[in-house]
Structure P
């Protein structure tokens with residue numbers, strides 16, 4: 001019976017190590033992608049009203065808006081969505097890591 005517990009424990013440790021490695025890699029990749037969200041801004045100048053796309057994100061506690069060229073909107077939107085998917089996977093992995101750590105009775109890395 002002790003042998004069986006050791007095998008299960010080793011499998012759980014391997015899974016914990018794998019999850020930590022995956023989370024670290026996903027965090028590294030996500031950090032290279034743009035963060036924030038796309039929005040539309042309207043600007044009035046005289047009798048004309050202009051609409052343009054902007055990227056909004058937080059930097060140091062402040063909301064920053066950056067103009068996005070019309071040609072870049074679609075590509076930027078895809079990259080933002082990719083970052084959101086990575087962040088969702090990272091959250092799921094963190095929950096799994098927490099659960100495995102509780103099972104094994106170990107702390108952080």
Structure Q
């Protein structure tokens with residue numbers, strides 16, 4: 001998985017994920033999330049447009065992100081999921097907990 005901070009300001013952080021999001025990526029993702037949440041932006045957007053695969057661990061990390069952001073009053077949105085990732089998010093009813101912006 002590739003993690004890129006494509007915008008960073010006091011109000012908004014955009015985190016772009018690409019390729020795949022699996023168990024092997026969990027540690028690196030948690031470290032990046034900690035770095036972001038320490039800055040306490042008002043909004044975190046996670047771009048999923050270039051993410052092509054996500055397993056249950058990746059899904060769990062998104063739920064962990066939601067819980068972490070909620071505890072710090074940071075808004076969270078998932079942006080532009082595609083294909084199998086979008087289908088997995090729908091199947092798991094993630095939109096009941098996290099705002100998903102589709103194209």
Structure R
């Protein structure tokens with residue numbers, strides 16, 4: 001029950017992020033949105049898999065994967081945003097999308 005709920009919540013986070021990617025035009029806003037949603041969705045899915053499997057050797061591997069993701073996701077996001085900034089991507093877009 002808990003595992004299924006966490007898996008569904010993770011999939012919903014991914015589904016809602018698609019609307020944010022379509023909604024926002026600014027690349028930096030998209031990077032922020034994708035990094036947060038990606039981290040939360042991945043963590044909820046992996047924790048759901050841990051509950052689904054029970055605690056065994058595969059759960060230890062999934063916990064190691066969680067630690068790896070918590071370390072690398074902010075670094076990846078920073079690198080992508082920095083490259084966009086160094087290549088002169090503007091902070092504000094001239095076109096704004098209406099709600």
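Every number in this text was worked out from the coordinates using simple rules, so none of it is lab data. If you're wondering where the values come from, they're calculated on a predicted model, not measured in any experiment.
If log10 I(q)/I(0) by the Debye sum over Cα atoms at q = 0.11, 0.25 Å⁻¹ computes to -0.55, -1.27, which of P, Q, R did it come from? This figure was derived from P. Work out which structure the value 26 belongs to, where relative contact order in percent (Cα under 8 Å, 6 or more apart) was derived from one of P, Q, R. Only structure Q yields this read-out.
One of P, Q, R was used to calculate helix-only ellipticity at 222 nm (-39500 (n - 2.57) for each DSSP H run of 4 or more, over all residues; to 500), giving -11500; which?
Numbers: P: -20500; Q: -11500; R: -28500.
Answer by label: Q.
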